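Okay, got some structures for you below.
Just so you know, all these numbers are worked out from the coordinates, no wet-lab data involved. What you are looking at is a predicted structure, and each value in this text was computed from that prediction instead of being measured.
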Structure 1
Amino acid sequence: MIGQAISSEWSVDRFREEYYPFFLERVPTDALAEADENFFASVQEKLDWTSESPTDEERQLGWFDYIDFIQWLRTELELYNSPRP
């Protein structure tokens, strides 16, 4: 799903529609290692703070637009996939 969002195969709206139910309802709580859980939860949380066109006030509070979200997701995925000590 993340790859489809990053490649623009899916819109951010479609990603949100698919990701939320999968992560929140289908993935068992104990199925992920802590690092995996943290990464996937951060994606879900960032989606909560993403809208197509946040106001200036929303941006000051930390909201992302869709372009910013995809950029953030790309960076976070690279960090997640990088070797861990």
Structure 2
Amino acid sequence: MDNLVKKELDTLKQMARNWLRGYKTWTKPGEDNEFACIEFLEEMQTHLVPYLIRLEQTGYIDQTESHDIFEYFKEQAKELKGYGKATDKN
């Protein structure tokens, strides 16, 4: 993979991490915080996924690399969903 493409993918991951930090402030201890998770996923679907799809369509990344990034986004959403429950135990 080209270094510039790798840098672009790292930037997408960083954007997801930044948004995750912001959405964590919406969560409340002891709740499942589904609303925050839905909003977070919609944010990624609107802004990150189209760019990722275009990278795949233009041949800059392959299907496996695209899948790996999608999985990364899903893991971020799972972390957000469990965050409120985890903070309740502190």
Structure 3
Amino acid sequence: MRPVTENFEIVSGNNIYSVKATKYLNGIDEKRYRVCLNDNPVCVFGWNEDLHTYRLMFDVRNPQMPEGLESAIGKRLCDMEVIKEAA
């Protein structure tokens, strides 16, 4: 099955961010999302068990994100999961 890229916008701090998110499984079958923010380099979001949401996986190459944007993207990724499971 071919990966599907979801396109959506997030409003954070009076700014609008264009987000592209593509779900994939890593080598140990954990769900991840490749996320491109405003056509910048891709970063990876993974499930954070402590927070029960998707969060940015640590990488020194990650783009700087304004406060609140990471959690807004994580919430949207969770919402997408719920919608797909209900379908």
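Remarks
- Value -7000, calculated as helix-only ellipticity at 222 nm (-39500 (n - 2.57) for each DSSP H run of 4 or more, over all residues; to 500), assigned to which of 1, 2, 3: 3
- Structure from which 28 was derived, relative contact order in percent (Cα under 8 Å, 6 or more apart), options 1, 2, 3: 1
- Among 1, 2, 3, which structure scores highest (criterion: volume of the Cα convex hull per residue in Å³): 3
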